[in-house]
Structure 1
Amino acid sequence: MTDLEERVIAEAKLCRWPEPERAVRLLETFVSEHKQAVRSKLLLASLYSDDYGEGVMGAERLYREVLAANPDNLAGLCGLALLHGRVSSVDADESLSLLARAASVSTDPEMLLNFANKAWDLRKFEVAAEGFSKLRHVAKEQGKDHLARIADDSLAAVKARRIPANLAYSHPEME
């Protein structure tokens with residue numbers, strides 16, 4: 001990332017909440033002039049996914065551009081996957097596949113949590129159970145007891161075939 005991109009991102013983050021449309025304009029201008037500015041594209045995509053600027057369709061386009069250049073970009077994988085269920089062409093299978101890829105290329109157990117949560121949300125109980133079992137193991141290995149507890153509680157709910165409510169998804173930092 002260049003110093004210029006760093007400055008643009010810093011300014012966009014400062015005005016993101018009080019003036020999101022200003023942040024969108026700033027990033028759109030920068031991205032149009034700097035096609036390889038991945039972090040700027042990801043921040044702009046996240047604003048679009050919050051229904052600013054081009055909206056969800058613009059977010060999908062940007063996430064796909066990032067993934068075309070780097071298929072292992074965690075923020076791109078998760079961002080695109082989490083557009084499922086919104087006005088986008090991301091279907092359930094693609095969403096789950098993207099989150100599986102994110103979990104496979106990352107050592108962050110929260111990527112496993114995203115995958116297991118999405119499988120659960122899609123009522124793919126066996127896949128979700130496998131994900132939560134793996135999460136429990138990895139979380140314990142890494143000393144992340146809170147995630148191990150979440151995995152245990154979620155695994156019990158999945159095995160009982162309970163329908164999930166208010167699942168939270170983790171968004172990795174822009175790369």
Structure 2
Amino acid sequence: MSERFDRAVLTARRCGRLPLLLRAVIAVAVVGAILATALPAWDVPDIYLLIALVAGAVGVVVPDAGGAVFCSAGVIVAWATGSTGGVGPAVVITAVCLLVVHVATALAAAMPVTARGDLRLAARWARPTAVLAIATVAAAGLAAALDRWSPPGSLLLVLAALAVLAAGTWWLTTSGSR
């Protein structure tokens with residue numbers, strides 16, 4: 001028993017800060033997505049959230065195993081089958097949490113847990129993630145506002161506004177990476 005404990009302590013000491021930080025971010029984002037889906041008064045089937053929780057735990061421990069994909073799928077199916085429709089704060093929080101899960105998992109999957117990565121690497125990913133999160137919130141706000149307003153031809157207005165938002169997001173996320 002002592003030998004196993006000593007081996008676990010030695011492995012923990014070899015872990016890099018950045019991979020552990022990324023795994024902590026994945027864990028917090030997974031919990032946020034699950035809670036944002038479970039807490040509203042939606043009729044969400046518990047099995048989808050349980051699948052998301054187990055897959056999210058796999059995604060934290062082994063980010064390149066695809067657990068985050070199944071976690072995201074479980075949350076999306078739970079939302080699709082249980083939500084009341086419309087864009088509300090719970091949908092936006094779920095979307096932003098799934099975005100963070102996606103980006104943090106992509107970066108964590110590229111490095112082993114014992115990697116010594118510079119924190120500037122995570123900062124390089126933070127700008128596009130923040131821009132995409134702001135764009136997600138803006139698109140949700142736009143969709144909610146146009147849903148309440150409903151002018152004639154509002155579908156064309158929504159498509160035009162989302163195209164401008166997508167172009168701005170693309171420009172902001174790619175302009176500083178060179």
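A few points about this structure:
- Each of structures 1, 2 was scored by distance in nm of label points 7 Å out along Cα→Cβ at positions 100 and 140; the highest score is held by 1.
- At a computed 15 (relative contact order in percent (Cα under 8 Å, 6 or more apart)), which of 1, 2: 1
- Computing distance in nm of label points 7 Å out along Cα→Cβ at positions 20 and 132 across structures 1, 2 gives 2.7 for structure 2.
- Origin of the value -27500, where helix-only ellipticity at 222 nm (-39500 (n - 2.57) for each DSSP H run of 4 or more, over all residues; to 500) was derived from one of 1, 2: 2
- Entry that produces 72, 45, 19 once Cα extents along the principal axes in Å is calculated, selected from 1, 2: 2
- When distance in nm of label points 7 Å out along Cα→Cβ at positions 84 and 164 is calculated for each of structures 1, 2, structure 2 gives the greatest result.
- When mean projected area of the Cα convex hull in nm², for residues 12-51 alone is worked out for each of 1, 2, structure 2 gives the greatest result.
We did not get these values from a lab; they are worked out from the coordinates using the rules stated. Remember, predicted model here, so these are calculated numbers, not experimental data. Cβ atoms are built from the backbone, for glycine too; each structure is taken alone.
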